[in-house]
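Asks: Have a look at these structures, which come just after this line.
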Structure I
Amino acid sequence: MGLTLTEKILQAHLVDGKMEKGSEIGIRIDQTLTQDATGTMAYLEFEAMGVDRVKTERSVAYIDHNTLQSGFENADDHRFIGSVCKKHGIYFSRPGNGICHQVHLERFGAPGKTLIGSDSHTPTGGGIGMIAIGAGGMDVAVAMGGGAYYITCPKVVKVNLSGKLKPWVSAKDVILEVLRRLSVKGGVGKVMEYCGEGVKTLSVPERATITNMGAELGATTSIFPSDEVTQKFLKAQGREDVYIPLSADDDAVYDEQVDINLSELVPLAACPHSPDNVKSVEEIGRLKIDQVCIGSCTNSSLMDMMKVAYILKGKTVHPDVSLSIAPGSKQVLNMLAQNGALAIMIDAGARILESACGPCIGMGQSPNSKGISLRTFNRNFEGRSGTKDGQIYLVSPEMAALSALTGYLSDPRELGEMPEFTMPEEFIVNDNMIEPPVDAADMDKVEILRGPNIKPFPVAEALADTIDAGVSLKVGDNITTDHIMPAGAKILPLRSNIPKISEYCFAVCDETFHDRALSMGKSIIIGGSNYGQGSSREHAALAPLYLGVKAVITKSFARIHMANLINAGILPLTFENEKDYDSIDQGDELVIENVEKQFRASDRIKVLNKTKGTEFTAILTASDRQRDMLAAGGLLNYTKNNS
């Protein structure tokens with residue numbers, strides 16, 4: 001029996017456990033990446049481990065999220081990260097060099113390697129045949145220190161692509177179709193492996209768009225084979241030396257299969273407020289729009305930008321529409337400037353933003369009240385844009401550009417014949433915005449520069465024998481990490497200050513939560529299904545930890561957030577009988593006696609509702625290692641205890 005591509009790479013990096021579906025495995029990590037919204041905390045954690053130099057093949061810190069410097073906080077964080085990188089052996093991508101996933105694909109990613117990043121869209125690297133996984137900052141810190149990264153050995157889904165995309169139908173439409181079929185929960189515990197003859201028709205940037213937004217499926221990651229298309233891309237980047245051919249065996253056995261005929265796809269859009277609320281442009285109909293934003297790590301490649309420039313050439317943005325465009329990297333921006341495409345965009349009336357995440361994380365360009373905004377991004381959660389009642393649609397660059405001209409949601413197939421857009425034979429390569437670290441012999445000469453906004457991260461205490469706490473909050477299904485710990489221009493600068501940022505914890509759901517949780521001292525949160533979907537931000541666990549949350553009991557968890565809760569020392573439980581969710585009210589006092597004794601003996605945990613005089617059973621889905629972590633009070637304590 002042959003192996004899937006996923007199994008081949010995981011097997012080659014296996015350092016702990018057995019390749020048995022559903023069991024925990026530890027894999028060796030070749031590369032890591034961080035971005036500045038999660039990086040400061042990750043590097044504080046790395047420092048706390050006492051490791052002098054990173055032990056990975058390549059670790060890179062990117063400045064791409066908190067680039068709007070309206071106060072000292074972001075600039076101080078950037079300076080801190082830069083000094084840590086210089087001292088500890090990490091490459092530093094300066095502000096303006098581009099979005100982490102775009103730049104990493106261009107300059108560092110390599111087929112067959114493993115990559116984890118403190119950003120949920122790290123799976124972008126799967127576009128060139130990497131196992132690239134989003135993780136919490138503490139997991140990244142451990143990997144930088146030479147530790148294994150632990151995941152549940154995933155099921156592998158074969159996404160069989162046939163045919164070829166029709167003119168003006170895009171890679172964005174491919175992943176939107178997958179989301180339409182499988183939902184935001186459909187990829188949990190799985191790797192989406194793209195196969196079939198249709199793969200050869202997709203360029204690396206198109207493949208990266210698909211793997212990037214595969215994060216919205218809840219998948220562990222997504223991956224394409226490494227083939228002659230991959231080789232051509234790496235050669236154009238001056239990195240052909242890292243190319244190796246990789247694919248699944250012909251007789252590989254998959255756990256599931258999804259068949260997609262590329263020739264049958266039509267332009268699609270994800271409607272508010274979920275990436276899986278997907279409809280065709282015909283189903284949505286004539287929709288007047290207020291704003292268009294083109295860019296993000298999903299759709300900011302040179303190829304995307306050239307398509308946009310072609311559509312805008314000689315035309316003017318509709319007077320009722322604000323169009324902003326953010327090229328994904330300095331390389332892309334530089335090439336647009338040199339080939340004249342940038343001038344076309346400016347002539348049309350586009351507002352050119354820096355090469356950064358920007359509007360995708362609510363960092364500027366928030367739409368008007370109840371504004372309808374078309375975005376080429378990957379998420380459209382309620383309030384993520386910075387406007388609470390903003391109506392965000394996720395679309396392809398082609399649909400976005402045409403709609404910016406017409407003033408309403410438009411079908412790009414109306415453009416008629418499509419010219420052939422091809423990859424350049426050679427990209428402009430200038431890595432002068434990537435600073436290498438100093439030699440190990442000189443690391444003691446480097447001073448770590450800390451600003452006043454950088455506070456120590458909260459450390460959990462060892463698990464108490466009994467958890468006796470009130471329910472501080474009860475929420476419904478599909479609560480995202482944007483609900484738990486919002487982003488945006490006002491909040492992101494506080495990422496290195498947990499006490500301060502915790503004031504915004506769950507503010508989207510209940511603005512009184514912070515004060516109530518703080519006054520309770522310790523508490524429990526009750527949630528619905530798919531709790532914690534979305535971003536990898538570990539602040540969605542660290543802020544509740546700071547506010548005294550001891551356990552979270554839900555119908556089900558998203559993968560990364562559940563891991564982050566365990567890393568923080570917060571007990572993540574799921575209802576054995578989901579009907580018990582309905583019997584609990586905010587304010588109820590819950591008691592879990594002999595916590596560690598219970599979870600050492602069984603997955604089933606007895607929980608007493610002292611207020612109602614009832615009892616229910618919850619499930620702890622955790623490995624022995626994770627139970628040790630919970631007993632110790634989180635990953636940092638566990639690592640110290642076992643170092």
Structure II
Amino acid sequence: MASASSTANGRSAPPAVADPPRLVGGFRTRIAILGVVVLAVFGVLLLRLWALQVLSGTHYLRAAQNNQLRTIRVQAPRGPIVDRNGRVLVTNVPGISILVWPTDLPKDGRYGELHRLAKLVRVPFAEIVADIRKHSSDPLAPVTIKESAREPEVAYLSEHKQDFRGVDVARTSLRHYPYGSLAAQVLGSVGEVTQQQLASKRGYRSGDEVGQSGIESRYDEYLRGQPGVVHLRVDSLGRTRSAPSPPTEPQPGYEIRLTLDARLQRAAEQALAYGIQTARLNGKWAADGGAIVALDPRDGSILALASNPTYNPGVLVGRHPHRQLAPLLNQKAAERANFPGVDRALAGTYPPGSTFKPVTALAAMEEHLVSPYDTLECTGRITIAKQIFKNWDPYIAAPLTMPVALARSCDTYFYQLGYRFWKLPPERKQPLQEWARRFGFGRPTGVDLGPEASGLLPTIRWRHETYTKTTDACCWQIDRLWKPGDSVQLAIGQKDLAVTPIQMARFYALIANGGQLVTPHLALDVEQAGGSVSPPIVRRPFAPAPPQRIQLDPTALSTVKLGLLEATHESFGTSNAIFGTFPVPIAGKTGTAEKHVQLPGFSGMMDQSWWCGYGPADNPTIVVCALIENGGHGGDAAAPAALRVFEQYFGVKAAGQGPVYSD
């Protein structure tokens with residue numbers, strides 16, 4: 001018998017499908033209420049939006065325009081820079097700057113407005129546009145168009161504010177140089193922060209004024225102070241609608257006291273000009289620059305650092321005609337003016353000539369190649385390795401000891417020492433260069449100013465690296481060899497050797513202080529600026545780096561000192577005519593160094609005039625090193641210039657001078 005779920009033909013019927021769930025009455029009501037609420041909320045929002053934009057749009061737009069919040073970053077007055085005796089070298093004076101807010105310039109006719117502004121303030125239109133574009137990454141910050149604006153310009157802008165939308169004026173402080181060009185390369189300059197500085201230093205903002213060179217740059221963190229911030233409410237024309245609120249007062253920078261003596265610095269700069277003039281009167285028409293370094297050999301304090309030609313740093317404050325700035329900013333103009341922005345005392349490199357002979361003398365005695373009172377023949381010429389080398393004095397023929405050879409500056413005496421260095425076995429390496437490096441040559445001195453050149457101390461390795469198949473295709477296999485002539489020329493400070501005046505001053509300080517290699521420095525301390533407290537409140541003293549003791553044979557050192565004293569006081573000394581009658585005993589050495597120069601209409605070798613020494617000879621407190629570019633013999637130009645620095649330092653004048661010896 002078939003089951004009840006089977007059909008007549010025996011197939012099973014499909015199972016019954018359940019009815020879908022049905023909404024009960026209460027649940028339907030809740031959904032309907034929720035929908036009405038949502039629609040009501042959206043309706044209210046739409047009505048409010050319509051009311052704000054249509055009914056009250058004009059009112060709120062006017063309110064927004066009349067209540068713009070502007071944040072102004074107020075530059076702090078930079079700290080002053082003073083000399084060791086408190087004489088002010090750099091300070092501030094009040095000024096008014098003209099600013100442009102790029103976002104406030106009218107969209108239509110902005111260039112017309114900038115044209116009118118350029119004509120008013122006498123700043124080229126192209127420069128204004130370039131400045132604004134340079135700050136395009138920060139459009140909310142003001143762009144300084146002109147510093148030190150004149151009163152008529154400020155008054156006109158105030159009276160015609162509606163014609164210069166986005167233009168504003170602000171009080172500021174400007175750098176002032178009471179002594180004009182004095183120590184220009186040392187003090188340096190201030191300028192707007194560059195993109196590179198923004199990326200590398202913290203705490204800088206676009207538009208900030210920061211140190212760009214010299215002491216201003218090296219100690220900017222102390223000099224620049226802390227900027228302030230002011231919030232202002234302004235209308236659409238930039239007119240102030242509220243008092244500054246809340247103001248954050250800028251904190252002035254600290255004062256930097258230098259080791260420089262302003263009076264000695266002035267004397268050094270005048271002495272340089274005198275040395276150049278003297279060289280020209282002696283027929284050296286190309287004498288056109290130089291440097292003088294004066295430092296305390298006991299601790300490396302720099303008393304004077306002069307470089308010629310120079311410039312007035314005031315031309316870098318505000319905007320000046322291009323012709324005044326060109327020698328500092330344009331390569332061709334700088335070349336025509338003989339690079340007044342270069343500090344030759346630190347960055348100029350020259351062969352030292354005979355001022356290097358004390359290095360050779362000390363190295364030769366330390367290496368036992370000669371004894372202090374061994375005699376070597378001093379002749380007018382000498383043949384070494386089939387090559388003839390001449391003496392500056394072609395008529396001399398006498399055996400000389402080391403002190404006399406230094407005093408007479410006999411070239412052939414030192415040629416023989418150079419050849420003895422060359423003949424040393426390979427395992428002895430190059431002791432003359434090794435001693436020279438210990439004395440500070442071939443590397444920066446570490447002075448707290450820059451840029452500083454390293455100079456060049458030639459070695460076998462240097463020749464191999466310099467003369468290669470790539471750099472010297474025709475002759476590299478010969479030029480890379482260290483030949484006898486290389487050692488011979490190095491012994492008298494010639495050929496490839498290059499030094500800076502501050503390196504030479506540092507070496508003569510080592511002789512003067514008994515074998516200590518000092519680190520030259522300019523900063524004495526950081527002080528609270530503007531105080532009336534005496535002595536001043538010192539925030540941070542700058543302790544000089546401890547001198548490095550160079551182990552020298554006392555006999556060798558005393559021998560060199562005797563030679564330098566005889567050079568200035570014996571009748572045969574090369575600078576006796578300059579220093580022989582000076583009331584204070586001075587010891588030092590002349591130098592005449594051949595250097596290849598490239599001048600308009602001339603290319604060839606010219607003599608660089610050197611003199612380096614110290615005083616008093618028995619208890620040195622000052623070292624002076626003078627260089628006159630293309631100045632001829634050391635006794636003709638550099639020595640008279642150095643004498644004037646000693647006269648200022650000791651407060652005495654030299655008696656009449658006789659004929660000048662040269663080397």
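We did not get these values from a lab; they are worked out from the coordinates using the rules stated. Keep in mind it's a predicted model, so treat the numbers as computed, not measured. Cβ atoms are built from the backbone, for glycine too; each structure is taken alone.
Asks: For the read-out mean count of other Cβ atoms within 10 Å over residues 151-158, a value of 22.1 was computed from one structure; give its label from I, II.
Replies: Only one of I, II returns 22.1 for mean count of other Cβ atoms within 10 Å over residues 151-158, namely I.
Asks: Kindly point out which one of I, II the value 73, 37, 23 was derived from, the read-out being semi-axes √(5λ) of the Cα gyration tensor in Å.
Replies: Source structure for this number: II.
Asks: Let me ask something else. Computing distance in nm of label points 7 Å out along Cα→Cβ at positions 503 and 535 gives 1.8 for which of I, II?
Replies: Computed on structure I.
Asks: When mean count of other Cβ atoms within 10 Å over residues 255-262 is compared over structures I, II, which one is greatest?
Replies: Result for mean count of other Cβ atoms within 10 Å over residues 255-262 over I, II: largest is II.
Asks: With mean count of other Cβ atoms within 10 Å over residues 183-190 coming out at 25.1, pick the structure among I, II it was computed from.
Replies: Only structure II yields this read-out.
Asks: Here distance in nm of label points 7 Å out along Cα→Cβ at positions 39 and 583 has been calculated and equals 5.0, so which of I, II was it run on?
Replies: Matching structure: I.
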